[in-house]
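So, here come the structures, one by one.
Every number here is computed from the coordinates shown, using simple stated rules; none is lab data. This structure is a prediction, so every number in the text was calculated from the model and none was measured. Cβ atoms are built from the backbone, for glycine too; each structure is taken alone.
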Structure P
Amino acid sequence: MVKLASRSESGRDAREGLKAALVRPPVVAAVDLGASKVACFIMKPDGVRRADRTLTTAGVGYVQSRGVKGGAIVNLDEASEAIAQAVERAETVAGVSVQGVTVATAGGQLTSARVAGRVSIGARPIGDNDLVRAIQHALSQIKLPGRRAAHILPVAWSVDGQGGVRDPRAMFGRILGVELLVVSVSEAVFHTLGACIERAHLQLEGVVAAPFVSALAALEEDEMDLGSICIDMGGGSTSAAVFNQGSLVHVETVPVGGHHVTHDIARGLSTSVAGAERIKTLHGSATASANEDREMIEAPPRGDDPGAGPVIAPRSLLKGIIAPRVEETLELLRDRLKASGAPIEPGAGLVLTGGASQLAGVREVAVRVFDRPVRLGRPRRVPHLADAASGPAFTAAAGLLHRAAFGPREAVSSKALASAKLKREPLDPRANPVAKAAAWLRENL
């Protein structure tokens, strides 16, 4: 469904509004597919409070992730079973049954590209058709071989070269310009994810970038307008969404996350992965602390030798393992953001989300690496969440609900981009997905 809605009070609008109401799903189901956990948030239509822009979830379910490594699905059966279990738990709490889900992921080698389009306007007010023509022209400028568009977001509009226009409809001018951000994922990863959802007996309603929806849940409106970077620190990857003047302008990701820290600990202390995760949670820190040389920690030995005693090491050794990996990850992300040329405001702050951001000392390392103010983010607009589901690890799932309720509007919805069903086939079947999206626009507007 295309999100460019007319503001005129016409019969066409009334018909489109009725059509939208008839096809609106009874509930919204959001799945955050990560390397550490799979979470499902379900929201009923009455869960949206537009007066204060808050949400109420009807059900929450989450399980330990299986079959996912480094942001990619490596075992289809295990991953689909984990998704089915998380959705089933949320359904039980909500008392509803869901048919389709929208999935947030940082996998698929997320990338973003900015393209611009311009069209001529006659001596009349700018209308929806003009916006569509500008979007089509912009989409014709980009080719994404082997990739699938996940988001097509208008970043900025201009009229006769005058930028900063939020909504050009009903304005007068000779040239209408638009700048689009196209966020894409690997086509192979997308199809694997679709097959995984299908095995869980669900329909794939769309795939969205985890850092983008995490930012929607964690950032304040002022932060989006003045400029901000939301860094989503997951188990298998660390990704960033850059906002400027209220719009998403860049997405970046590196395939390093909290699990890499855990495996470093397991190697450094010669302990099991489960033992390393427990030590990281209880005693881990990325910064120095008092008496860490004298404070000793115990880790279970590897293997099942009953005669082997626990591994005993000073806490300073643990910090010496964690700090370099966290710093390296953030430095890699910083360098990629610089190389991308993304328009990052000098005063833009950082907001950390994701489960790995909860590790002690990560905020201090981020301040040192980026030389910017840093705060820890968590879901803002879902005040009733239980403590177990209200932390930084659940921002992506909450952000999916926020996006469904409040936007932002996209040129093409995730559901349309995820669907291969078009009214006709005017294009070569081998055409890239963005070209097909342009054809979808022509057919449906």
Structure Q
Amino acid sequence: MTDALQKAQNLYLEGRYADSLQAYLHIMDDRKGDEEEGTACSMIFYIGAAGFMGHMENSTLMTLISRAVELESPIAGVHSVLAMEDKNDFPGLSEIVEDLRRQAEDGNIMAINLMGKIYNEGLVVEENQEEALKWLEKGAAMGDPVSMMDAAMVYDIPDFEGANEEKSLALLRKSAALGYPRALYILGRDYFEGVHQDKDIRKAYELMEKAADSGCTDAAVDMWGQFLDYEDEIREAIPDMTEERLLPYLKQAGDWGNDEAPCLLGQYYSEEGDIDKAEKYLKQATDRGNMEAEVELGTLYIFEKKSEKDHKKGISLLKEAAREGDANALSTLGACYLQGNGVRMNRKEAVKYLKQAVDAGSSEGMVLMTQVSLMDGKQQDAVKYAKMAADLGEPYGQFLLGSFYLMGDGVAKNEKTAVFYLRSAALQGVEEAQDLLNRIHLGLL
């Protein structure tokens, strides 16, 4: 390793991430040689992808790794291959790995880390967790927080004979203490779920907020989802925790390229009635290939917009997602054709999409097919679809099935079974189910 590369790496291992980046950038500017420049590009990518360099765009990071690949940097080559699905089909991979091994033996911290990943995933070499740990612990001993966390993950593999919960947790904590955003997030998530240590929501959010601030977009998305699902529990532990406090993290995650964050923002603003913001964020997520956002945007155009042009855009988006087999798109299209929303009513077309939705596992499609079957006088089909929905825990499907058992419609009358399904539906907020239960209790049925 050249003196310039060694100096830049030493700054990184001392935790002086910004200074290290400047040193690597200086090497790139000097362009003293392809190998040195390729290594510098790779190391900037390594530090940036780890979240240490602040808010660098993913496109900038990819430009750096692409430049390193052009310069035939083995570090960049292996890093690129690890991101592929058909890893071992890459031409010349064995030679690239041998070049990487040479750089690892020369003390390059990213090469050392990648050697650990190679053995952990079985890339070219036979999968070997012990050998992976040899490299990762070498990187950890040098002070690399990324290698610390990767080693922690290996020690946490359930079927690994050398699995060690204490070592895993110790390494994860060391990595988090050095500010590695991913480690902060994983440790915070573990505190939230009570994994490896007692559950501590306040500690969990302290760590995950640091992670989100440092560029871990998964932390921002996860905190938002946790808050939606466990708001009462979280607010009991952290009284000042609100959606407003978490929104900036979610917006930041979207700005840094996370495709799930703008989808969640779009859903939030849609529920808040701010259709313009909802459209803005759902478009952003759709442009990044998020199919859930595509369906949400299509639905917004149909039900929240008034112009025929918007309705056509909405139907087009839903059909695009439906062609990919998206269950929500199929059921929503079926409902649109059934009710005449955004298109002319067409029972045949509605049933076509709803049956596809059922095949795709959509409980909403099952409920709608129950209602279509009832309108067509096909009671046994109605029972079939209602039971499918009820078995998936769909509350309105449980209500319909309970009412069938109560009245003996298309199925043998059974009040005990009816009450079971009606109670389950009522507990999930179906008022019609509670009304039927009240009437049963009063002896009115």
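Which of P, Q yields 6 for relative contact order in percent (Cα under 8 Å, 6 or more apart), as computed? Working through the options, I get structure Q.
Supply the structure label, taken from P, Q, corresponding to helix-only ellipticity at 222 nm (-39500 (n - 2.57) for each DSSP H run of 4 or more, over all residues; to 500) with the calculated value -11000. Computed on structure P.
In this comparison of P, Q, the computed figure 5.9 for distance in nm of label points 7 Å out along Cα→Cβ at positions 47 and 399 is attributed to Q. When mean count of other Cβ atoms within 10 Å over residues 223-230 is computed across structures P, Q, the figure 17.1 traces back to Q. If Cα extents along the principal axes in Å, for residues 175-254 alone is calculated from each of P, Q, which structure is the one that comes out at 43, 39, 22? Derived from the structure labelled P.
Given a value of 0.10 for FRET efficiency 1/(1 + (r/R0)^6) of positions 135 and 295 (r between Cβ atoms, R0 = 41 Å, to 0.05), calculated from one of P, Q, which structure does it belong to? This figure was derived from P. Here Rg and Dmax of the Cα atoms in Å was derived from just one of the structures P, Q, and that gives 23.0, 88; the source is P.
For the read-out FRET efficiency 1/(1 + (r/R0)^6) of positions 103 and 327 (r between Cβ atoms, R0 = 35 Å, to 0.05), a value of 0.70 was computed from one structure; give its label from P, Q.
Values: P: 0.70; Q: 0.15.
Attributed to the structure labelled P.
Matching task: 70, 41, 35 is the computed value of Cα extents along the principal axes in Å, for residues 71-270 alone. Pick the structure from P, Q. It was calculated from structure P.
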